[in-house]
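K.L.:
These notes open a run of structures that come right after.
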Structure I
Amino acid sequence: MKTVKLRNTEKEFTVGKIVCVGRNYADHAKELGNEIPKFPIIFLKPPSTLIYDGDSIIHPTYSNELHHEVELVLLIGKEIKNVNLEEAENAIIGYGVGLDMTLRDLQNEFRKEGTPWTIAKSFDTCAVISDFISKEEYTLTGNEEIQLLKNGKLQQNSTVDKMIFSPAEVVKYISERMTLEPGDLIYTGTPKGVSKVERGDILKCLISNIAKLENKIE
């Protein structure tokens with residue numbers, strides 16, 4: 001079982017499910033030629049795909065186009081279902097930074113065929129996660145920089161207030177469709193600048209005042 005920790009506390013959570021939001025930054029939707037969504041686009045990753053800061057990201061042999069996507073990640077601290085915005089906000093117990101690794105060639109192929117693209121988003125080591133800072137310790141302002149550097153070159157750079165749907169809106173929407181439980185993680189989407197990675201590349205991710213990651217592609 002995979003777990004995550006709240007920094008500076010003794011609290012540790014077993015990860016139940018990983019819920020991800022697609023196209024939550026308008027510029028990213030545009031760079032991939034997609035329409036701006038009218039509601040959060042949701043997909044899942046199994047907890048077994050989760051790895052941590054310093055772990056290696058394994059490039060699958062069955063894909064030639066692995067992309068990086070840095071994201072703000074929410075940690076859910078209580079069970080909720082069909083909540084309002086205030087209740088959704090109160091269910092978020094902490095914030096972290098994560099990587100949603102994507103097999104873009106497979107995703108595009110599945111889209112053309114009109115079939116699910118689960119395999120493009122759910123494979124071993126495709127979900128990278130930091131530890132979490134508690135909301136009691138830090139209040140999200142929206143001005144936090146979210147960045148990814150590939151081999152030292154700035155590749156993704158935005159602020160979290162550029163998200164189309166806010167963290168509370170995302171949590172509320174998901175709770176209307178599935179019960180959220182303590183330990184669930186929500187990846188909230190990535191800004192523009194996603195690009196292909198190669199074996200040997202070093203990815204450094206950070207969200208100011210929240211967390212950072214460094215992982216190598218193997």
Structure II
Amino acid sequence: MIEISSRIKALETKTSLGILTAKVSVKPSGDEIVNLLNDEVKRIQSLYTLKNYRNNTLEASRQVYKALGKDPSRYRISSDSLFRRIIKDKGVYYVNNVVDINNVISLRTLWSVGAYDFKKIKGPIVYGVGSTDHIYEGIGRGLLNIDKLPVLIDDIGPFGSATSDSMRTMVTEKTSDLLMVIHAFGGDEGLEEALNEMKNYLSLYAEASQIDIKII
């Protein structure tokens with residue numbers, strides 16, 4: 001389903017992808033998911049500051065970005081941006097049950113996690129590197145410069161990155177076929193557990209069925 005390009009494979013810092021596909025029912029988050037997110041906010045604010053929150057996961061992502069020629073402080077991975085937002089007491093957004101589950105997993109692991117409407121993806125997917133010809137409208141970010149970013153690319157073009165995903169494939173309440181991707185910079189330790197946790201939450205709170213998970 002997804003092939004990692006030779007350029008990504010050649011980097012000194014290993015990159016793995018955790019992949020989940022499922023049929024889902026997308027709707028506003030119920031109290032259970034809101035409570036899960038709020039618990040993560042409380043945990044993070046009680047333990048971390050802007051000076052001490054970085055760990056090996058975030059350092060691995062910064063190494064990947066630097067190796068590709070992208071400034072990791074200007075183009076932060078989404079989990080880094082979300083973590084900093086919480087530490088600064090700016091709260092979290094509640095989007096829908098699938099996206100909010102996505103954010104719970106991202107906050108627990110500090111990996112960037114992308115959620116995509118699978119029906120809007122055309123053809124095989126390559127996890128490669130953006131070029132100067134590549135651009136898309138990022139969710140909540142406007143036009144995003146994805147040159148030198150690690151990106152998911154289908155037959156239409158790039159649609160997802162660890163920094164921000166595209167409007168083209170975003171999950172809405174019309175989404176029935178889901179693709180979720182964990183961008184695991186630094187290796188796959190703990191990735192299977194994160195995928196199984198995601199699978200459990202989607203089953204409980206998004207009526208997920210036909211769930212398939214894999215690691216590449």
Structure III
Amino acid sequence: MIKGAIHHPEYLHIHDKGGAFAYGSDQEWYPMLWQRRAGCGPTTASNLMLYFQQKHNPRLLDKDEALHMMQELWKLVTPGIMGVHLLSQFTKGVEVFLPKLPSALTERTLKIPKAREKRPSLSQVVAFLIAAFASDSPVAFLNLSKGSVPNLDEWHWVTLVAIEQEGEDRPVYATLYDASRRWKIDLGLWLETTTRGGGFVWYQSPVPAEA
């Protein structure tokens with residue numbers, strides 16, 4: 001059995017005045033059409049940065065605060081004509097923002113190549129994600145091709161918050177936040193059938209020194 005998750009998923013709940021909430025930031029909140037079309041990268045970056053802010057100062061987040069973060073990350077993780085289609089575009093932009101956080105973070109990346117024979121195994125991907133959630137970091141997931149996964153948009157960044165497998169021969173499911181919603185995808189099916197690859201990014205806090 002495999003199970004891992006961020007420790008406080010509620011830190012990414014964006015509340016409205018009526019008491020309802022969205023699961024993470026939503027690129028549809030951007031004011032400009034191009035931002036709404038191409039803003040999945042900076043939106044996902046915003047989720048990760050908001051989470052680390054929340055860990056130091058937990059509070060109820062509202063849409064205005066989330067959008068402020070989205071606009072700030074748009075300036076750093078700025079989509080080009082092909083969007084944010086490389087892990088390096090994402091990490092270089094976030095690196096500029098990291099000094100604004102209360103504690104230092106180190107990036108961890110795992111690229112999924114287009115060539116299937118060069119890809120890491122599912123167990124390697126699972127180990128990478130388990131390490132992220134054990135460190136209490138959400139994971140930015142770049143999916144350039146959804147393959148045979150029906151409930152996933154292509155050429156798109158989403159925020160992973162959990163992973164689970166009920167038995168050795170059962171599918172590995174990842175829980176994601178995207179478009180104000182939460183749902184699960186078959187991670188093994190994506191890794192096996194994607195035709196373009198993608199990758200994963202998370203950020204590690206420093207390990208406290210032993211007394």
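K.L.:
Work out which structure the value 19 belongs to, where percent of Cα pairs over 20 Å apart, for residues 107-170 alone was derived from one of I, II, III. Write out the running numbers ahead of the final one.
P.N.:
Working: I: 57; II: 19; III: 33.
Derived from the structure labelled II.
K.L.:
Among I, II, III, considering only distance in nm of label points 7 Å out along Cα→Cβ at positions 163 and 187, which has the greatest calculated value?
P.N.:
Details: I: 1.4; II: 2.8; III: 0.3.
Result for distance in nm of label points 7 Å out along Cα→Cβ at positions 163 and 187 over I, II, III: largest is II.
K.L.:
Another question, then. 38 is what came out when relative contact order in percent (Cα under 8 Å, 6 or more apart) was calculated for one structure; which of I, II, III is it? Mind dumping the intermediate values first?
P.N.:
Numbers: I: 33; II: 38; III: 28.
Value 38 for relative contact order in percent (Cα under 8 Å, 6 or more apart) corresponds to II out of I, II, III.
K.L.:
If you don't mind, another one. In terms of mean count of other Cβ atoms within 10 Å over residues 67-74, which of structures I, II, III is highest? Don't skip to the answer; put the middle values down first.
P.N.:
Details: I: 26.1; II: 13.9; III: 19.5.
When mean count of other Cβ atoms within 10 Å over residues 67-74 is computed for each of I, II, III, structure I gives the biggest number.
All of the numbers you see were taken from the coordinates with simple rules; none came from a lab. Everything numeric here is computed off the predicted structure, so don't read it as measured data. Cβ atoms are built from the backbone, for glycine too; each structure is taken alone.
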